[in-house]
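S.K.: Got some structures for you, see below.
Read the figures in this text as sums done on the coordinates, not as results from a lab. Quick caveat: nothing in here was measured; it's all calculated off a predicted structure. Cβ atoms are built from the backbone, for glycine too; each structure is taken alone.
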Structure I
Amino acid sequence: MVVQSRRRIIIDSKKMLEIAVKAADSKRAVDVVALDVTQVSLLADYFMICSANSDRQINAIVDEIVDKEEEHQVTVKRVEGKNGGKWVLIDLGDVIVHVFSPSEREFYNLEKLWSDAPLENIEAWID
């Protein structure tokens with residue numbers, strides 16, 4: 001749902017998630033998943049998790065997500081870890097995006113940590 005409010009467009013969390021998934025996919029993110037954390041966390045509505053095969057690809061994915069969200073007037077609250085290059089977190093408010101190197105993703109295993117959260121079906125957004 002998109003609502004116009006005093007020349008500012010407000011986008012719901014599902015649309016933010018769709019934008020992030022499509023942006024990550026356009027930069028060839030690996031193993032993109034989305035968890036619906038509405039029932040298990042007060043932090044956000046969705047966690048999106050993906051991997052990239054190099055630090056350079058991680059940065060490209062992060063930059064694309066930030067650019068596409070900002071194009072849709074979504075406020076990017078914070079980007080953490082971009083200088084480290086192994087795990088970058090993008091805080092969009094109701095959507096938290098995690099972009100990992102494969103080894104970091106395996107180590108932290110957020111999918112298992114948040115296993116009570118159901119997977120969101122994102123197949124239609126991925127080429």
Structure II
Amino acid sequence: MKKKDRYFYPAVFSYEEGQEISVLFPDLDVATSGVDEDDALMSARELLGITMSGLEEDGEEIPEASALRDVKLSANERAVLVDVYMPSVRLAHENRAVTRTVTLPVWLNAAALGAGINFSQTLQDALKKQLNIA
């Protein structure tokens with residue numbers, strides 16, 4: 001499956017007095033919310049990126065996006081076309097941190113702590129050197 005650089009999907013923003021703005025992607029059956037329109041849009045973009053990344057990673061079929069004009073709305077709803085730039089999402093996913101448990105002799109741990117050494121950075125540097133990665 002060829003991965004797209006950008007996806008566009010309609011989202012339904014629902015407004016209820018005194019509540020966060022809810023955002024539903026009807027084609028993807030996922031939802032989020034935001035305290036105001038800016039927050040709702042940012043949450044929608046993040047959710048769209050996560051959803052599309054998951055579908056790509058799992059090799060699942062990418063649903064066809066409905067036309068914005070075809071989205072059915074209630075009186076308190078607005079349709080918004082939300083886009084996500086996938087190269088940024090994929091790069092962020094590749095650079096996410098993972099936790100590893102490391103065993104050290106007590107004396108070495110104490111000496112490193114006393115010297116204020118950043119264990120994570122030291123391990124990253126050592127692994128890059130061992131793997132000949134710049």
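S.K.: Given that helix-only ellipticity at 222 nm (-39500 (n - 2.57) for each DSSP H run of 4 or more, over all residues; to 500), derived from a single structure, equals -12500, which label among I, II identifies that structure?
M.R.: Derived from the structure labelled II.
S.K.: Comparing Rg/Rh (Cα atoms, Kirkwood Rh) across I, II, which structure shows the greatest value?
M.R.: Once Rg/Rh (Cα atoms, Kirkwood Rh) is worked out for each structure, II has the highest.
S.K.: For which of I, II does distance in nm of label points 7 Å out along Cα→Cβ at positions 81 and 113, calculated from the coordinates, equal 5.8?
M.R.: II
S.K.: Further question: Taking mean count of other Cβ atoms within 10 Å over residues 17-24 as the criterion, which structure among I, II has the greatest value?
M.R.: I
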